[in-house]
1. Thinking only about mean count of other Cβ atoms within 10 Å over residues 5-12, which of I, II, III has the largest value?
2. Consider the structures I, II, III: one of them gives 30 for relative contact order in percent (Cα under 8 Å, 6 or more apart) as calculated from the coordinates. Say which.
Structure I
Amino acid sequence: MDKEIEEIIVKSFFTKRIQDRVLFELFSKKKRKDALGRLCHNYDKTLNLESLIEIKKPISNAIEVANILREHSAGDWCYSISWSERIDGKELPLLNALETAVGNGMPSLISCTRKTYLF
């Protein structure tokens, strides 16, 4: 986990009123899932939607999603905050992150270049 990157993501994409709480939760081993759980329901009140691109259902193919993200300037690498421990708190190739996040059914934030994508 890279606290500096995660702080930038939270301050850039979460609503101001809950940023401090989300950072506390993300940086706590016991509460990290609580921060991610906020994205399961009511994410429209948790996230600053103007700075996000939501990939609408029913897209469930990681390659299709990667192509959509690249149309919005995503690079080949990303940082992931995810329910999946396999990709959580890691900088990794975009396609690898998407292969785990897309269709998982649990929240993942994939941060690429200047935008973050919600699944």
Structure II
Amino acid sequence: MKSRDKRRIHRHKRVRAKVYGTKEVPRLSVYKSLNHLYVQIINDDKQQTLLGLSDTVLKEESLKKSEKAAKLGEEIAKKAKEKKITSVVFDRGGYAYLGRVKALADGARKGGLQF
């Protein structure tokens, strides 16, 4: 494993020690690969994924990665509202809070989720 990945995993473990999702306030978890972004809303009490999406479900091919991330944030917020989830704790997955991760968070806030 590359040292960059090891550092991210170490940061993620440190963040996960502090961030915990419950039934009332679940955890919004982010994973990004080189080309795609994956988001889950998780109840850590039951170890259950309540909702999951990726940017592969978005139909617009001409968007930039950060624009897709913002749309994905709005989409996850819309689906969360349908399941009566209004607030979440944000788990950035050890990634820096900029670029696609920040765009996703801003899109989710714009969609109505509270962090």
Structure III
Amino acid sequence: MLVCGGLGGVMEAACQGARDGGGTTVGLLPTDQKDDANPYVDIAIVTGMGHARNAIVAGSSDVIIAVGGEYGTLSEIALGLTMGKKVISLQGGWEIPGVVITQDSKTAVDMAFKLLLQ
């Protein structure tokens, strides 16, 4: 199961990949409109919380995979680390102590599954 912010860009690509791989996708939307979810979100949860929903994304995750270097991603990394979550980041994103850096998304997903089995 993939939990993410449910909008476009990287979130949409992640949802598409998860669904194509047979997974279920949950989008925790920052708005109060289900229609704002990308087309690959199976379960849309409206929050109306803006970026504050990042705390719910981090708290609902077993492992966090960070893609890119925007401030929303930074907040999810910080929240995840504070909550004791394992955080993986693709190279070129935020490099923070405690975050494992990987070369590509496949390696990140494989690593996430290995961490879940530990």
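None of the figures in this text is laboratory data; all of them are computed from the coordinates on show. Small disclaimer: the values here were computed from a predicted structure and weren't measured. Cβ atoms are built from the backbone, for glycine too; each structure is taken alone.
1. That would be structure III.
2. II
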